[in-house]
1. Here mean projected area of the Cα convex hull in nm² was calculated and came to 15.3; which of the structures I, II, III was it taken from?
2. I have 18.0 for mean count of other Cβ atoms within 10 Å over residues 73-80, calculated from one of the structures I, II, III. Which structure is it?
3. Once distance in nm of label points 7 Å out along Cα→Cβ at positions 113 and 137 is calculated for all of I, II, III, which comes out largest?
4. From I, II, III, which structure was helix-only ellipticity at 222 nm (-39500 (n - 2.57) for each DSSP H run of 4 or more, over all residues; to 500) = -14000 calculated on?
5. Among the shown structures I, II, III, from which was the value 1.5 of distance in nm of label points 7 Å out along Cα→Cβ at positions 217 and 241 calculated?
Structure I
Amino acid sequence: MTVAILGPAGTFSHDLAARLYGDDIELLPTIRSIIERVASGAATGLVPIENSEAGGVGETLQGLAEFGVVITGEAYMPVRHHLAARGDPARLSVIYAHPQTHEQCSIILGRLGVEVVHTSSNAASAVAMQRDEHAGAVVPEMAATIYGLPVAVRDIQNSRENTTRFVEISAAPREGPGCTKCSLLVDPDADRVGLLADILGVFARRRVNLTRIESRPSRRGIGRYIFFIDIEVSDGWQEAKEELKTMTTVRELGCYTRMEVPGI
């Protein structure tokens, strides 16, 4: 089945998908459009869910909450950002960058003191630079190559350990053994004292490790939240999940394993 990813050509999503799936990919303009396509059963999807510098990807988390899709795999992509420019970067009139890319490269971009204009993707930054001879762009290697942009400064990310975690999503759960991680969406039925402690205690008593927990607005009013929880598959995790269901509404977002990425 075709894999839907975030376009245009040259994004980190495109680079990762090409390594994992070859040419059987479809470029879509937004993460939401990818999740909608997957929910319809027309494609599998690959979307970013969190970054080691910028945290969770809100559009992906909201899409997982809204649509009946499940996670069937995860992959980790080292992130290297480069500043493309035709001359001295300090003399640029503007630098185009995706908002999360800007955050991940804030130190060097702040030192340059050049106006940063946000775009919808790293590839869109490359396209915008093409239209302006006095502009620069923060882009991955693949985008610089595709769009023929000269790279002035390499590796401008704040951290050398910068990594983005992607998840493969589908309309149907992963089948077969070998899952190492499961994701849950927890929606508390009420706001009460000790609620979060009770949720965490369900796993702590059984020594089940949580690899990630993130709160997101429930969109039912200020102070009301839902929680995304990733857990390691181990003895007791099923019992913990069932107990959690007695105190909150729990939706299972899928069990899966890590996908090996060729060339990384």
Structure II
Amino acid sequence: MRLGYSAVTAGIIDVAQSFEVAARYGLDIELSSDMAEMFPRLPGPRELAEMGRAAGVGFTLHLPFVDLNLASLIEPSWRTSLGRMLRALEYGEAAGARVGVLHTGQVPLRHPVLLEMAFERLEQALAEMAAPPIPVAVENLAIDDQDLLRTPEELVRVVEEAGAGFGFTLDLPHAFVQGGSGQIKAYLEAMQASKAPLLHLHLHDNHGDWDAHLPVGAGSLPYADFSAALAGFEGTAALEVTGGEEGVRASLKAIETFWGACQSSS
């Protein structure tokens, strides 16, 4: 498993500092498409690629989700969301990102007609993204009443229908908020049994009540229970933890305790 961290979630906004932290602990950086859009003075993707090569730091990319909804029933909003997503994939390719993490979207009311239309919108968006320039790892959410996909089965169906180039992000703490350890196990088993690959993990912690993004080990998620199930995982992972560099360091120590040496040099 190749491990990285989200500098944005950690609150490390300075670009040079984010690279220093990554290099210090042998981590990749999970870039943020939203930050790249909101702060155009940040280094561009090709400059980031050069900085990464110089520092020995690789990248994953969190695709945009701020003010974005690939399941939107409002045509202009849907079109804008799709356009932003396609541009973000180009950004990820230019930066050399190993994978792009995707949020699927929301529906305002769980009315059968609206749900059917929202699924059609999402499936159309993923079809427009066919053969993406970097692998796309669709993330489990279901932590907000408006999140469209609510079950492992729905997530698997959507990703399998999207076809080549698509796989999964398992966000263990999201599943923990949704339904505790049993829900983590349900998502993990569904993803591992799917024709689509499990590509990426999001690692942070909470107490099962809300998506707190605590450092790993600072909440109640029983990471040790999933050591065996993820022992052979060869994809990427990102620490999405608060607390600055100390939160990253504490998370690495906890993961070492729970899972042993999990990071590869690949």
Structure III
Amino acid sequence: MKHAEIKTVVQWGKGTDWRLTLQHSCDDHALIWITRGQGIAIIDGVRRGVGVHNALAIPAGTMFSLDLGKTGFGQVCLLPAGGPILMPDSFQHLRIRDVASQNDLTAILEAMQREQSSHRDFMDEALNAQARLLTVWLRRAMIAQGPSERHSSSARLMRAYAALIARDFASGRAMAVYARALGVTPTHLTRVCKQASGLTAAELLTERSLYAARDMLETGTQPIGQIAASLGFGSAAYFSRFILQHTNQTPSALRATAAARKPTVPVL
């Protein structure tokens, strides 16, 4: 069984900006605690400013991106989805102004970090126990902040569109197909997306596909043609043009560049 895990935001992104700044979703629940800097998060298709002493609770499968800039710092606790540790069903953005509450969360995360670094017996049980304390802290913070923000019709549309992208992005369907499924015109969906996220409807869909493509190219050995097919591209040539357009590198060059960045293990 998987256990809770603690990382810095930079570690979570594996040291590459695109893993955080492109639209994607995570298989685990995530609680992000920002302690330095400020930036932008787009979650469920809605853009929002984030800063120091902000906590973001992002359920597994929720589409999001996060940009804290070069000077931002935060930690993220990853909680296995489907396990005994419960998280809210919907995204939460908490601005923690109470110093005691800030210190309580910091103490829990520091305890998890020490436990994870020690590799002692029963580490997984200890981490999950701390994670349960974390969810107690989260529920208390949600009560202290008061009722969740009311969602406008635009925000509800964005949430539905983001959920469809997260589920179906690999189908190769055009943005207009998503609009029809949502009962709106492509023009209306694009307008609402631009207002809510700063990105057009097509750009949100493109970012999610680009994230998946880069992840498969840079971490795996699957042939490029198979990657293209699995992501709904009509041909390997079209996929290659897509990657070149958005990264200024061919798929092969992108894969080679990523391989060159990986640390080599010295031969003893």
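Every read-out reported here was derived from the displayed coordinates using simple, explicitly stated rules and does not represent laboratory data. Given the structure is predicted, the values throughout are model-derived calculations rather than measurements. Cβ atoms are built from the backbone, for glycine too; each structure is taken alone.
1. Numbers: I: 15.3; II: 12.7; III: 16.4.
Source structure: I.
2. Working: I: 18.0; II: 13.5; III: 21.8.
Of the options listed, only I reproduces it.
3. Details: I: 2.7; II: 4.0; III: 1.1.
Ranking I, II, III on distance in nm of label points 7 Å out along Cα→Cβ at positions 113 and 137, first place is II.
4. Values: I: -8000; II: -14000; III: -16000.
Considering all the candidates, the number was obtained from II.
5. Details: I: 3.0; II: 0.7; III: 1.5.
Going through each structure in turn, the value belongs to III.
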